[in-house]
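I've put the structures underneath this note.
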Structure I
Amino acid sequence: MEGIGAALLLFPYYLPFFHPQNHDIYFHGLPVTNLIGGLLVDLLGVAILSAGYLIMVQYFAPPARSIFEAIFAGLMAWSIVDLVFQVLLDMLYPVTYWEHIWERSVPAIPLLLGLMAYFLPRFIQPVVRSLRLAVAAFAFSALWIVPHLIHLASVHPPTRSSAPASLSPHIQTASNRRIIWILFDELSYDQTFEHAAPGIELPNFDSLRDTSFSFSDVKPIGYSTDRIIPSLFLGHRFDKFRSTIDGSLSYWDESQRQWVAYDPHATLFAEAQRNGWETGVNGWFNPYCGFLVSVLDVCILEHVWLPTEELGASEDKSIMANALAVPALPLAALEQQRETLADEHIQAYRNLMTHSQALIDNAQHQFLFIHLPVPHPPGIYNRQLHLLRSGGNYLDNLVLADDTLGTLLREINSTSATSQTTLIVTSDHSWRVPLWRPVEDWTNEEESVSGGKFDTRPVLLIHFPGQKSGREVHASLSEMLEHEMIVGMLRGQIEKPEDLTDFLLQHNY
């Protein structure tokens, strides 16, 4: 029983599969058969090793036996606190700085209990017995953890391909007009246009603002990508959402005081199709190819990795290959996760750029949404050399975002539809200083530039075909107004700068 309990405590990679709202499955998608299979093999292996350790210790002389039992109990005490932290905090919202602090205490706590078992045996023995009893009792949770994992492993919904596919034919009435909506994740209006850091030059953003409508006081409708973007698509703000195992999305409607199914046919993409536009998404993080599948003609997605995938596991590998890919102790896993996070971010960026350029080149995709993972941390750019690499900070990523915009603008201008293309450049939220400031890789430069303060304003730029001059709108407006503007564009009501001016006057801006 102690071996089983120790395995569940030392190897908590099953936690993502137990989120109350199925968030991790929603973002990752099914199937996860081989991933879970490898995880179950690892749990069995750790249980056998833990039980073997405790059996071996029984043959030691009494003083040594007490010390090694106390070391085991110390490791279990660390694992219990770590598991509680992940359940109560990390599953609700990542607080990564706690992991960096807590992981360093792995050797300290077992060593401390071992020393206390040598010098204060009468005091520490009851503590060790209590901890071992708690570990054995925790083993009973396997009675529901293992069946649930097996159930998830057996679920095989229809595969939602991330490759371009025609999903819903509709009548072509939008002529040659195009709308390309590029969203830069975590792009700050303040850092981009008002208080750029010393030495930071963003010529592409500056040039675009000079020939576009720019909105300097947009009020965000949320704090996180997973709520903001689906809300913008729907035109209805929500702060809580949940998903079924197969990815069906619902949200909490505060006005109705009940959960409501997310209706893709009420989104901007359905509106586009009803008005004859070919729709396409190239995205990151949000599972667009899942909850929008019925209203997209093209969908490409960089999916979110589960913790075991960041360690080398993959659904494409066999169960045994996955079991061998994952290290046996959380400390090794956390260290490897930190090293691979930036590499994963770089790979996602490269893939998204490749697909974005291909989709832009094909003028058939008339209403195109591109969600890019920059300047969102971690740092993946050297702004002096303009090269992708692991490291850097938000300011490096900000320069990468500007270089990215320049690349995509050149791609748009090289297409035959450039004279018919309306460009929308936005961010979902601004640079979330309170979120990143406690993280270990927060730099002195970021502290100096931000002043430790959170300027909440995201970016909103709109450039119409042939527009030569810009207009800055200083009025305070809700981010949700983007939805109404885009609806007007899709319906042919907003096609030129004068139309948007009239729209803003009608809304008293």
Structure II
Amino acid sequence: MLQFRRLFAVALTALISACATLPERPQVGPAGTALAPRGGGVLAATESALVARVGTQASGFRLLDTNEDGLRWRLALIDSAHHSLDLQYYVWWGDDSGDLLMKRVIAAADRGVRVRMVLDDLSTILEDESHPKLRDAAVALIDAHPNIEIRLFNAWRTRPLGGRAVETLSRMERINHRMHNKLLVADNRATIIGGRNVGNEYFGMSSEFNFRDLDVLGLGPVARQASDVFDRFWNSEWVVPVKALGATTGADSVAPTLARLQQKLAASDALARFPIDPQDWQAAFKAVVGELHPGTSRVHTDSPDPGVLKHHMPDAFRALIGTARREVLITNAYIIPGEHAVERMRQQTERGIRIRILTNSLASHDVPAVNSHYKQWRKPLLEAGIDLYEMRSDAAVQALLADTPPTRAEFVGLHVKAMVIDRERVFIGSMNLDPRSWEINSEMGVVVDSPDLAEALARAMERDMEPENAWRVTLDAGGQVQWAAGEKVLTSQPARTFWQRVQDVIFMAFPRDLY
């Protein structure tokens, strides 16, 4: 998760001097809808083969369990799009993976594909040494392509960085709401939904740390459901066309920019396993049809209504977990549950339902502030009868799933947001189990009724809970929390550094809903 406190760091260190460049109510773009599925192209052929196998009502699903697969199948959908691409992301970094995906998006537009993108405006402001940003001029350059249109969610009216600091402080109630959705739809036939943003750490290419993350590839009716979510945001007053920002780019700057991008990508060691130019994916899609798990789906989202974000995701999540009769498996990176959630789970365990939860340890956290507010809930969760696990920063799955060769990161962190109910139904999406996801940001996710997919996801979640990957958190004979992995037992929470422990104390003083 990209913590909102980083925004405060940017805002408070910026020069407080700039004037607003957008009106009080920025221009809303013309309404638009996803293109209906058309004939032609590999995705049309793939869906036809899937229909012959499972019928017209079901979709086909494949877990994208490794970071390498997460990037590879995004490239496959982009390269294979014949008519349309719709992409919606919280963050799109201008690093190796972000540049590669953007290059392939531009290549799709060059061959006539209609491209629509909705990005949270944080993508144009957040910056640190390891995360190159997309500034207004760069976004405008891409948006200038005749087949590409980009809109920004909840855009700062003040575009210069210093002025954004003033606006952040003066309009916090509005600015605080961010779009955390992650979605890609190609030809209204195939989609990827899950937890990954666009950036090196989500695709195993960061030398500092990489996430253990998860998406699901879906073909069939689920793509049309995902398109409905995209259109709700595309047509919302919460999004602003890039053309309304006032940023301009010279007509002669496109070719040199693309040439520099090509050189940068070709020189990237992290991209050694990925071709720079578009590929033919017919063989990959032909092979995957028989491997897809059939199931029926519902794509849920919070709603960007006029003047307010309506939070439907918490009710959808509670309704799903409430259907459990035997077992609940939860993997979620950022958990701050609250009394009501703990009590609901206590009632379930008392009825004989087994609940297992995997989340981050302090050691694996990229956001220590979340741990500062989660740690008080360890004991209540355990006393409620829940089996609790925390990710190891040296987990064995780092080499298997998180790092994409040749990259080897210093540690691994958890970023998955998934749930399995009774080995029959699954949830995969963007929603963390914390106040920001439940009450402030917009979130989305897909619920799939599919015993085959549920069993596959359950096996992956149980693997991540094994001692080589996670600490089992329990209470000792005296009622104190302890952490065990095999024969190793800790009586204080695992951490990589002393500074992490210091941060863990400091952030206790900050409001929990910042994170």
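Each value in this text was obtained by applying a stated rule to the coordinates, not by laboratory testing. What you see is a predicted model; the values in this text were computed from it and never measured.
Tabulated data for the structure shown
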quantity: Parent structure of the calculated result 0.95, given that Rg/Rh (Cα atoms, Kirkwood Rh) is the read-out and I, II the choices; calculated: II
quantity: At a computed -9500 (helix-only ellipticity at 222 nm (-39500 (n - 2.57) for each DSSP H run of 4 or more, over all residues; to 500)), which of I, II; calculated: II
quantity: Ranking I, II by relative contact order in percent (Cα under 8 Å, 6 or more apart), the structure that comes out highest; calculated: I
